[in-house]
Every structure is written in C-alpha cells, then in structure tokens.
1. From which structure (1, 2) was FRET efficiency 1/(1 + (r/R0)^6) of positions 2 and 74 (r between Cβ atoms, R0 = 41 Å, to 0.05) calculated, if the value obtained is 0.95?
2. Hey, Rg and Dmax of the Cα atoms in Å, for residues 42-89 alone derived from one of 1, 2 reads 12.6, 38; which structure?
3. Assign the value 7.0, calculated as mean projected area of the Cα convex hull in nm², to the correct structure from 1, 2.
4. Using distance in nm of label points 7 Å out along Cα→Cβ at positions 34 and 66 for the comparison, can you identify which of 1, 2 gives the largest number?
5. Quick check: 19 is what I get for relative contact order in percent (Cα under 8 Å, 6 or more apart), calculated from one of 1, 2. Which structure matches?
6. A value of 0.90 was computed for FRET efficiency 1/(1 + (r/R0)^6) of positions 26 and 82 (r between Cβ atoms, R0 = 25 Å, to 0.05); which of 1, 2 is the source structure?
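Nothing in this text is a laboratory measurement; each read-out follows from the coordinates by a stated rule. Because the structure is a prediction, the values reported are computed rather than measured. Cβ atoms are built from the backbone, for glycine too; each structure is taken alone.
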Structure 1
Amino acid sequence: KTVLKFFSAENEKQCERNLYKYTSCGAWIEFKNWGIRLGSIVEGSDEGTDVFELKYDEDFSEETIQKAIDQIEEQADSIWKYANEIGEDGQTDEENGLDFPTL
C-alpha cells in the first residue's frame, strides 16, 4: 500500500508506468512477495544501475523508496556520461579505457 501511495497509483502496472515516466533514467520496479526491487538499464550503454531491494518487513517507507530512486538516478547519470559524453579529445571515457564509474 505504501508503494501504491508513493507512486500515486491504483495498481502495480500503474506504479511501473509512473516510475518509468517520471524518472529521467526510466527506472523499473518489480513487485515481490517480500518487497520491491528497483533499478534502471542505462540507454546508450551495456550497463545498468545497482538493483535496490526494499523489504516490507524492514525499514520500508516512502523515504527509503525515494532514497533508492535518488541513488538510481545518480548512478544512471554517471553511467550514461561514461558511455556517451564526448570529451575534448572526441572520445568517451569508455572509449578511452578509463575505469567504470564507481557506483
């Protein structure tokens, strides 16, 4: 119920749509009997963010959901820049063989 309220949704499918639509990284959510999983696949990259598992029987609140989403957005931005942002040399950090951003 906390999840539906947080995403202003009436059901799980609407939660999925709202999360994808209202995050800049197009995050995803999976509903499990024990909680939810959140993450994002980063376009223009072969990578994804960490997967965050929030369990209903632990510290589960709107605050913990928002914290996970914020971390996903931050990670997705770093990954996208690593794989796609062209530097002064005309190449991406990935093309230059630089280390993958620490998540």
Structure 2
Amino acid sequence: MKKLRAATKITVLCTKQKVKEVEDILFKHLSTIGIRKYVCERTVLDRRIETVTTSFGDCRFKIVTHRDMTYAYPEYEDVKRIALDHDLSFNEVYSKLKSLESKRNNSND
C-alpha cells in the first residue's frame, strides 16, 4: 500500500440498491477515505432439486445442467444435518453423498 503501510482488503457483494448503505457502514467503521467499486455480473445455470434416499436417509440434491453435462450437489443443510446426526465430518458426508450420486447417475446411463 501507499508508503508501505499495512492494509486489509475487504470485499463486499451487494445489490445496486444497497451500495450507499454499505458505503456508509464502511466509512463509519473504518479509517478509509476511499472505496473502489466494480460492477459484477453472474451467470447462473439451470437447476432443480431432487430428493434422493441414501444410506444416511433422504438428502436433497441440486441437479445442475450445463450444455450436455449434468452435475449433482448435495444441499448444504442436509449434509450438515446428516453429519451431526451420524457424528461425521461435513467433508466426509459430502464426499460420500457425491460418490453415491455419481454411482447412481452412472447406473442410469
């Protein structure tokens, strides 16, 4: 940063309607005298939710399609619930569910 001073970068995503409110908060609570702003666009893929019965019980999956490829992602809240119910880590449950769904999709081909 200027004159080799230490700095912290803060990134905020907000709607156009909230920009002034967010700026007011930053100026009020930080020592900054300037804010850089950039417009950000987002592309969102089509998706649907399917409930799949697994060895852990029911789990919702986001089914996402891009061109000719389909991907399945376990819903965060369901993974969290299963992890807590079965005393497993979030990552362990997520990986197992992804693997189960991948096998299920491959058997449907």
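1. Working: 1: 0.95; 2: 0.35.
The value was obtained from structure 1.
2. On the way: 1: 14.2, 50; 2: 12.6, 38.
Structure 2 accounts for this read-out.
3. Details: 1: 7.0; 2: 11.7.
So the calculation was done on 1.
4. Values: 1: 2.7; 2: 3.6.
Evaluating distance in nm of label points 7 Å out along Cα→Cβ at positions 34 and 66 on every structure, the highest lands on 2.
5. Numbers: 1: 19; 2: 13.
Computed on structure 1.
6. 1
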